[in-house]
Structure P
Amino acid sequence: MKYQPIQNYINGVFVNASGDQHMEVISPLDGTLLSTVPLSSSKDLDNAVKAAEAAFPAWSKKPIKERVQVFFRYKYLLEQNLKELAELCSEENGKTYGESVAEIEKCIELTEFATSLPQLVTGEVLEVSRGVECRTEHVPLGVVASISPFNFPSMVPNWTIPNAIALGNCMIIKPSEKVPLSSIRLAQLLKEAGLPDGVFNIINGDATIVEAICDHPGIHAVSFVGSTKIAKLVYRRATSNYKRCLALGGAKNHLMVLPDAKPEMTAQNVAASMSGCAGQRCMAASAMVAVGQVDHIIEKICEEARKIVPGENLGAVINKESKERIEQYISQAEQQGAKILVDGRNAKVAGKENGTYVGPTVIDYVKPEMSVAKEEIFGPVISIIRTNTVDEALTIENANPYGNAASVFTQNGGMARYIIERASAGMIGVNVGVPVPREPFSFGGWNESKFGVGDITGKSSIEFWTKLKKSTIKWNPEAGVNWMS
């Protein structure tokens, strides 16, 4: 085992879980046993909540300009430790080193946004009557929790950590049991940056801890990122306990390719979108809607896909079960009459035979009713659905129950606007394969890709992590008494 067994992080120290149940943490790159992660109990969660509750009064009373000083230092530490963090991310998640570097760079950007929060939460004041003013201010909620997935071990926790804590809350993170190592390192950097003990805590575990977080009366808000099936369960359970909840689910993102699209640019973007992070991201291209005669572009997409080599510029999928599930989707599509143009099944990497790799896969002549056209595959696979018109393409996109992202590839500005206005997705791209907004714009989809109000990052997140206090103030008796007083 390469690393010491994972422990929980409570009140600034690493502690063992109360039970003795553990899971193995296996590297998808080569099957190496990295560590073990504890399956914590509700008792462990209680301890974390108590530590966070004890830290909250002092932390929340600090002016926000003082709180964000921690995140100026944290940003610096992320920059100084970028290589180590990227290597750890790659090791436990399976993505390439370059993709892991990009993930840590996004963590830095998210933290940079948090340092700007004092300029965004200044509140408002207005003299509403002679001698009477009304004022608003953003007030932290208390103890909050964030439940993170395996596909971005550092970035998704940093969607919530900097903003929620800078706004005055104390936080409990539950990382995916598949990738717990990165969160441990983030805790160490936060402490080094000067974050007081108890403000940030980590509880490891499985679904039992997720349910306990949703039920715990001391936790006031829960964010979740994962599959739509689990997002619905988390949202329903958390809100039934009168908590705020923002639960992000899965996706089936459609790229609409029109005949006037630039072939080289389109092919490069489509191939990168479907294969980046081995397709294990909710913004990956999963379905391409070919509008009209675009065979020349499809040929170039296949050329680009063949340049993507497992173990070189394509990482592993998270585990053996995922590899088997993805390959079953491909085989089923072939059995149903689709044509496999580039086949990524049975991928092997020399020297890493125990790694879990799936090669880039391009499937043509897919029908909208096929599973590969409707369901989230979460692998480096793109399904091509052929249509004759843009309206047919939009009908297919809008019939999809998800709503994270949609993109169009065209040189026609009017057609791009037509699709932007009609595509049912929260994030739209024009000649962009992965239309993730940069800060301060927020990340968030529509439909069954998101449950709850607001977005998880950017300015929109302020409303989720705070409550608004309104004050009406009168000092001068000469203002008299009126309907306001």
Structure Q
Amino acid sequence: MPVTALKPRSPIENESQIEDTAGDVIVTVNCQQTDDLSTVASVPKGPSRWHALLATWLGGVFDGMDSSIFAIVLYPALSELLGTTSYADVGVHGSYIIALFMVGWAIGAMLFGMAADHFGRARTLTFTIILYALCTGLCATAHSWWELGIYRFLVGAGIGGEMGIGAVLLSECWPGKSRVHAVSAMATSLGFGYFLTAGLNLWLGGFGWRWLFVAGIAPAFLTVYIRAKLKEPEQFTAVKAERERLKQSGALDKQDTLGRTLKELFSTQYRYKTLSVVAVASCAIITWWAVIAWIPAWINQLTGDLAVGERSHAMFLKDIGMIASGIFGGWLIKRLGYKKCMAISFFCAFIAAVGMFLTVKSFSLSLLFWVLAVGFFAHLPFVVLWIYIPELFEARIRSTAFGFSYNIGRFAAAFAALGSGALINIFNGSYALAASTVATIYLFGVVASMFMPKTSGEVR
């Protein structure tokens, strides 16, 4: 088939191309964000950027809440389900459940990311929120560790899908320089979600760990707002309209499968970008779930009891650090650039995590200081990635690219979680020594940051 160029009749500034796997068909579509859509009559106006920001911010809050509930109740939940007070036994089974959560997150992120590129951002976003909200509620009914693990797998799948789609949708709705600040604002949402979990634990923890999972059903109500207010971004509707026109004309294979966009991530054009994001994202994800996630259980070990108040207060400080990384993330990126900001955040996260676990021997003011620093620097790489990844990939594969490159490292995080569980056994039940050992992965992140490719600074 000869190469065909199909362009809209009106002049445009920003263009994206759709090319089939054989390289036979090239489609150019208008992906410009503008309030005047008279030049793109076939493409409906996208959602209000403020509605998009509010919906994705609330989605991120509930992501943070439902993803962090297990970490904060890990010890009381598993000690009850396993019928033991052994820190080593709880640590091992806790690592199994974290691993299942990570695998679910990775699978969900990739599948829902591809779905969002084909069926729509807003529609897929709604489904993912319902999935993780209802399955979080099911965690309250668990009667064994493996039953809890299955539910957490499904929660992970929903959260993985929602987080990537939300970042892409927001990037496509906020054009120009304002996008960095909008995504930075959205990045504060996880911290507020974790903060909410700590508050719920302080309020409901005395009634038992199951009540926190019951509260995790709340995000399902957010979908009512999303369905009422959110339309698809202009960039997606333009690509979808052109794809459908090509199918009807026979210029594009009607068997346009979900796997097609995933395959393109490893084409000559995108391979280096994909692998570079995989490297830095994997370092951030592995350390978060195999180092930071052990803090509440470690506090149980420091105090020797359930420590509902101590765990909640420590998590409040960590969450404030996370929120601060979102507030100042955009400014740091503009001042330092992506590479320097990422490398510095990894190095400082290593110092903060190792310093905290190896120097703190009791619940004290120094622990709260360290936790605040850990929350800021360990979360900052995620802020960078949410702003950075949409600039690397075009609208037609952007959600797939985010879902895959940002989340494939969760498979490695699952193995790291299992490894940290084994290390806890090796170190005679010491969460601190195990977490400090895994924290060395932050140093690999420093190196990986140096190979991040440059971007145009725009979302095309």
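Of the structures labelled P, Q, which one yields 181 when volume of the Cα convex hull per residue in Å³, for residues 130-289 alone is computed from its coordinates?
Q
Structures P, Q were shown, and FRET efficiency 1/(1 + (r/R0)^6) of positions 122 and 434 (r between Cβ atoms, R0 = 41 Å, to 0.05) at 0.75 was computed from P. Consider the structures P, Q: one of them gives 13.0 for mean count of other Cβ atoms within 10 Å over residues 346-353 as calculated from the coordinates. Say which. Among P, Q, the structure yielding 13.0 for mean count of other Cβ atoms within 10 Å over residues 346-353 is P. Out of P, Q, choose the structure whose coordinates give relative contact order in percent (Cα under 8 Å, 6 or more apart) equal to 25 when calculated. Answer for the origin of the read-out: Q. Out of P, Q, which structure matches -25000 when helix-only ellipticity at 222 nm (-39500 (n - 2.57) for each DSSP H run of 4 or more, over all residues; to 500) is calculated? This figure was derived from Q. For the set P, Q, ranking by mean count of other Cβ atoms within 10 Å over residues 266-273 places P highest.
Assuming 22.0, 72 is Rg and Dmax of the Cα atoms in Å as calculated from a single structure, say which of P, Q it is.
This value belongs to structure Q.
Largest in FRET efficiency 1/(1 + (r/R0)^6) of positions 330 and 426 (r between Cβ atoms, R0 = 35 Å, to 0.05) among the labelled structures P, Q is structure P.
Quick note: the coordinates plus some simple rules give every number you see, no bench work behind them. Computed from a prediction, not measured in an experiment: that's the story for all the values here. Cβ atoms are built from the backbone, for glycine too; each structure is taken alone.
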